[in-house]
Structure 1
Amino acid sequence: MFQDRQDAATQLIARLSAYRGLNPLVLGIPRGGVPMARTIAQALSGEVDVLMARKLAHPLLPEYAIGSVNESGWTYYTPFADTVMRDADEMDVEKLRQLDLMRRRRAQYTPTRGPVDLHGRIVIVVDDGLATGATMMAALHDVRRHQPQKLICAVPVASPEAAIRIQPLVDELICLEQPPHLQAIGHHYRHFPTVSDAEVIRCLQSDCPSTPEPPHECQATDLS
């Protein structure tokens, strides 16, 4: 059980200490992974950026992931996606919806630049937890195509099934807890508030403090 995302990030830092001073690039999956990535990057004297990936949701059950897509358009579908979607058009509509959301978030989060170059970098991808691992799979695929020197996935908690799916995709997987019957990531945090777009933007700014200020003090439009 973690107190909050900052507590989880602090515990991950202890496991990532070997990368301190090597200028790692720490990528947070929005929105919950970004404040954690910022804290980790500061502790390791590294650089922070956002990594766009989204789950593909069932049309009638928004919390039910049938796959994922990353910013480049690469798509992963779960083995059971065909059994819950009526036709390919439904999948295409959901994919296009998520690609549009990622484009809008990229424009909002880093309006003056594109993604940081990943080639030859030590890259640490961070999220606040993995339930199915689908979103992380799409995110890691996007990083790997840029040929990083080393690719690390660092998460506080993951289901054993998600950890098994992610392990072959990375050079190192750091996961602090793997509860056998994980149902919701938030159940493993005492305090698990929604992270706003304002907080993500602030955490990508160079002068962001290691502990983000309350999100209501910044103005930004949430993209849900």
Structure 2
Amino acid sequence: MIPRYSRPEMVAIWSPETKLRIWFEIEAHACDALAELGVIPKSAAQTIWDKGGKAVFDVARIDEIEAVTKHDVIAFLTHLAEIVGPDARFIHQGMTSSDVLDTCFNVQLVKATDILLADMDKLLDALKRRAIEHRDTITIGRSHAIHAEPTTFGLKLALAFAEFERCKKRLIAAREEIATCAISGAVGTFANIDPRIEEHVAKAMGLVAEPISTQVIPRDRHAMFCATLGVIASSV
């Protein structure tokens, strides 16, 4: 992100540190569910939270490991094992890397959308206030790109208010569509992980379980999300 055009709260969501923290939370919540099902010891799940929960993940160290492993998630898990110790062997059981990557990405998109929705509320409040203020402010209307009948500046602002009100509804729908979680293992078959793990992680991360996935969360969700941002960005 370009620093001078970016707000700290938005930059923070997309920072490496935040991404790694979300990766850890996904893995740790999965371990909680595995422990509840008796697949791994409950003490191991607790140790993972105790040690990983207060850790500051070393981005440079992970990059160093990735230079050898050629795999970002393996590099992270290797670093996490350095922090957690022997109980790290229970982390990531039955999962595939995309379970972590895609679920994390959707968490970040949801967090970013919440900032945008708060901004949109402020914009709508301003447009409504100014539309009322200028309801009798005369301005020239336009038709066929030339001057036309007189209108009011308040009407123009009311038009913008109505459009952004629709945009808010679209963004809420896009947020709902992108807020999914996949913890279904290699190619999405659940062959090596119980679907109840996915349900648990989804709830813990504020998402819903992806109803059907393969190796990745379906990309039409991301396409619709980006298309919605495009519509909003091109609005009056």
Structure 3
Amino acid sequence: MGTTYRVTLARRVEGMSLGEVHREVEDVLARLDRALSTWRPDSDASRFNAAQPGEWIDVAPDLVAVVSIARRVHDDTGGAFDITAGAGRIGAMRQFDLRFTPPALRKICDFGSIDLGGIGPGYAVDQIGERLQEIGSSSHLVELGGEVRAWSERAAGDPWRVVLRHTGENVCLAAGEALATSTARPGRSPVDPRTGIAVEARISSVTVRAASCAEADARAVARLILESHRQAGGRDHEE
């Protein structure tokens, strides 16, 4: 995903070396890369982007799950989060269907493509953390690309703590809580997917907490758009 990750275990996983735990994490990331990457032409996301309208494209369950979360956050934020924002067509989030069993996606019309950069890293954090639980870790902290989520506490009565990269603030995370930050790049205004027009960002970053990192990731992107729009003089609902 073009970034780094860090996994912190409160204690060793019984019966496994750190190298074996590391390989489990790498396996999760390889699986997600095959499903979500838009940089590799053989990924499920790339195959869907290249597909013609009307044809169901069999994809990994991860891709359908990510698209489903993205669509829910899109609706909750009035369209401020949109994985089709680069397609150049307003309202493209409703121009494709999804199916959970068997997992598949289908374009209704040729709207362009999807880009999961605003939600994929958060989803990866969730999947890594869940895999660590499956192999026996009861307490861990997972961070990827600045998005982070805590599982349980570091110790009894001692929650996991993280330092926000852009503010230096030290914050505590409750068990299961996720945190994500969206940043406005210097000299580049975020594009409002509801209009296709860049909004002057008068804030440098926003941070959002949620029950999953995928949702926190997506909602942070949306919040940056909404706050930038509001500070530029527009009116938006507060989700």
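Values quoted throughout were computed directly from the atomic coordinates according to the rules given, and no laboratory measurement underlies them. Values in this document were obtained by computation on a predicted structure and should not be read as measured data. Cβ atoms are built from the backbone, for glycine too; each structure is taken alone.
Name the one structure among 1, 2, 3 that semi-axes √(5λ) of the Cα gyration tensor in Å of 30, 25, 13 was derived from.
Values: 1: 25, 20, 18; 2: 46, 19, 15; 3: 30, 25, 13.
Structure of origin is 3.
If you work out distance in nm of label points 7 Å out along Cα→Cβ at positions 81 and 129 for 1, 2, 3, which one comes out largest? Across 1, 2, 3, distance in nm of label points 7 Å out along Cα→Cβ at positions 81 and 129 peaks for 2.
One of 1, 2, 3 was used to compute Rg and Dmax of the Cα atoms in Å, for residues 145-184 alone, and the result was 18.3, 61. Which label is that? Each step should come with its number before you reach the end.
On the way: 1: 11.3, 34; 2: 18.3, 61; 3: 10.7, 37.
Matching structure: 2.
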